[in-house]
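Multiple structures follow.
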Structure P
Amino acid sequence: MEPTAVKRLEQTVFDKMAASGLPGLSLALVAGDQVIYARGFGQRDLEHGLAATPDTLYGIGSVTKSFTALAVMRLAEAGRLSLQDPVEQHLPFPFKPKGQTVRIHHLLSHTSGLPALAYGEAVIRYANRIGGRYLPIAGPEDILTFMDGAESWEEAAPGERWFYFNEGYALLGLIIERLSGKPYAEYIRDEILLPLGMTRSCFTRQELANDRDAAVPYVLSEDKPPRVGEYLFRAIRSEGGLFSSVIELARYLQLYFADGKGIVSPEGLKQMMAPHVASPTQSMPSLWGQAAPGEHNVHYGYGLSSQEFFSQRLVGHGGSVLVSTAQLSFIPERKLGVAILANGSGYPLSQLAQVALALELGQDLASLPFWRLEEAITPLVGRYHSFKETMPAEVKRHGDFLQLTFPDSAQPQRLILVPHRLDTPEATFFTLAGGRRLEVTFRASEAGVELIYERYKLRRSGPL
């Protein structure tokens, strides 16, 4: 990696961690069979002041799904199952969305027709005391019991549309156990982790506690210091329970760069990376004044998603268990990839992964849609006032939106501003007022940033 690219990457990571309160992060960039850059940022343990390193273990969340999909492909290639097997052939599975059979292929590609039932979100939030709900779940059998009665929630025929379905990957783990005769974690260790040299990657509380370089998980909030959170060691397994480091995930990337490394066939890898179904997200060229229609440019395969990235195919998966986040992204044709892990939910790691890969490819970061959006709306955040400060206002960022607030009121008015056009000297947003669309405009002037809202003209007076 060029020194200028390294400097820009490190400054970006540092700035995004600082802005989102992220305690620690580790990153490794891989080209071919070499780790060309690896570094830890911040602290893996705030209480003891321990630095994050490239070898620090973190919960990788749903990046685990690619390991589960790989195990299913391995069993399929061994003749133990077919991807077209009905799920009910292997498990008690009473669901027939639109009267049709759900097959293993549908669980792998999140196309069962069942929407997310959100058991994972509930147990993670409950364990970390930020809401959620208690559910007596210690494994996939309990998840099957939890799913009882969900027939009325069926939404589409199998294969018809994408609904991210954690429950489906939990059931795939149970199928792996029943067909292999081994516990899920043992099968993954013996058949995937150890052959790849991922000797520290693990699933259990004891293994993690015995490791000398493991990250403490943290719950982050806007107005409070990070507090120690909780991992769920049994409730979440094949859908998101693996712990690993960016160095060991770099070894995992070698599997995709070396035709499966004997663990799965090249054809099996192609099936995993193939675009089986489009996700609901669409591009928004209209933000930048382009007349082209939005495209469904993100697709899901088996445990991996794919999208276009500078005219190349970008494959990967993200992961979050709230107190730990992960991203694995790679360009298979270039044999170039990145692994990023963090001990909290801060700035999206998927976006940092794209920054790292774009810099390595020598591409302009302004070509990345999220980067361009951030560059356009971040300078608009701040305190505003009208003539002689008669009407104060605040503009905050909420994800890809802005929030306009007038605090000097018995009932402060808060308006969500949706981006409309960001490519002109006057950035336009819209909100709803009384059920009607109302345009809001920001523009640069000699006096600074100005905001036009309904009857008011406001000027930015400083940061929040």
Structure Q
Amino acid sequence: MQSDGSRSPQLIPADPGLPGLELAFDPDGVMDALAGRATGADPPEKVRITYVRYKPGTSCVVAYAFAFRGAEPPLAGYAKVYGDSDFEIALAKVADRRWQGERGLPAYLVLERERLILFFYPHDAELPGLRLFANPKGMQRALYAHVRHRFPEDRWRISDSRLRVSLVRYKPEKRAVLRVETKAIERDGEERRNLVVYGRAYTAGLAAGRFDAMRSLEEQASVRGVRVPTALACLPSEGVILVDCLAGAPVTVPVLGADGSLPARIGAALHRVHQCRPRGVERLARAKIMDGCAATAASIAAVAPGLAGPARRVTETLRRLSARVPAGEEGLVHGDFHPGQILADGEDVGLLDFDRAHLGEVDEDLGNFRAHLLAAGGMDAGACDAVMEAMFAAHGRGWRRDSRATGFWTATGLINLAVQPFRTQEPAWHEQMSARLSLCEAILR
């Protein structure tokens, strides 16, 4: 077994309160820890880090993809590093679990000296619903119960042997999105149809409220001619929502730049969503958003001390601007709006993933969208301006690059994006983080 390469020392924050941090950031060390504990005929051959969530002095979650020989998809897993008292609590929680491991790996592995626990999919300390997706028979029963409007059980057989589940997004102990695909076979005929749904797994107590908000949003958005995902069912005991598949192709920055009419269509759809008021969605004040920016700056300082100064300057400037920029139009804010949340289907567009939706100033979405375009690269300043002009025009407003509100909301989005290269462990994450902070400062001058 081997890792995908050694880690640079700069990738490992110094944190004496979390003794397992060095191991968690070392794929070679993780593979060594597994040596002798993988009982399958084909143990994993490589491991790479896919995501990091770090709270200095408190805890760190490092997610991995374990690659196996042949065409098998990687197996997800994660390490959680604890402080002393939290480690004892975590040990007590897992001690009586009767989980079964997958692919010859244990369900979890405790490393007491490092105060670290390794978990392997579908086992997650806070997302019990993941185990449903690893159970073909259980998933088959859920589909029979909740897609009967399309595939009544007396007419269709839903295959469990052909059921395939893939992780689309996974933030351990927070949330996961999974794609479920199988065949529906006509009982009295020969017709076969693809059946695709998505599952969203949440921590305890969140699924029911999210489900109600999704249903309410769909009702209001459909009246306004906007496509958003249809929530099919909520399984509250598992913390799972099943969601219908939304048609369309993902929008990328090159696609956005090549289709001259697409930005206006996206802007129009977003404007109509901004007019919705789904149940259970709370207001997020500017002050809370600024608190989030300050927390991001603290995270940057912890993992890259040399960037603490730029991060602090950006947040201080944002706080000053927050008191000066007039309040903008209020509405339903998507909360994480970027090209990856959009599906294009001919002349129509669909909008995805409203997990961070809140009531607030709609310019937050537009600024965040521009921040993603600037951070992604591949689009020159003129093309980016043209996209923003079209989106603002769809809101019935003009757009100016040099306006104070534009700078405020773009920089707010950018500082939160600055920490992403570290979280996804890009090879040059320090340089990317520095470049995004420099861009923030340039925008705010």
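Values quoted throughout were computed directly from the atomic coordinates according to the rules given, and no laboratory measurement underlies them. This is a predicted model, so every value here is computed, not measured. Cβ atoms are built from the backbone, for glycine too; each structure is taken alone.
-8000 is what came out when helix-only ellipticity at 222 nm (-39500 (n - 2.57) for each DSSP H run of 4 or more, over all residues; to 500) was calculated for one structure; which of P, Q is it?
Answer for the origin of the read-out: P.
Compute distance in nm of label points 7 Å out along Cα→Cβ at positions 67 and 411 for each of P, Q and report the one that scores greatest.
The maximum falls on structure P.
Here distance in nm of label points 7 Å out along Cα→Cβ at positions 155 and 387 was calculated and came to 4.3; which of the structures P, Q was it taken from? Could you put the intermediate results ahead of the total?
Working: P: 5.0; Q: 4.3.
The read-out comes from structure Q.
Another question, then. Figure out for me which of the structures P, Q the number 49, 48, 25 belongs to, where Cα extents along the principal axes in Å, for residues 219-298 alone was derived from the coordinates.
The read-out comes from structure P.
Something else now. P, Q: which one has mean projected area of the Cα convex hull in nm², for residues 131-234 alone, as calculated, at 7.6?
Q
Kindly point out which one of P, Q the value 36, 32, 19 was derived from, the read-out being semi-axes √(5λ) of the Cα gyration tensor in Å.
Label of the originating structure: Q.
If you don't mind, there's one more thing I want to ask. Comparing structures P, Q by relative contact order in percent (Cα under 8 Å, 6 or more apart), which one has the largest value?
Details: P: 17; Q: 11.
Across P, Q, relative contact order in percent (Cα under 8 Å, 6 or more apart) peaks for P.
Taking FRET efficiency 1/(1 + (r/R0)^6) of positions 331 and 395 (r between Cβ atoms, R0 = 25 Å, to 0.05) for each of P, Q, which is largest?
Q
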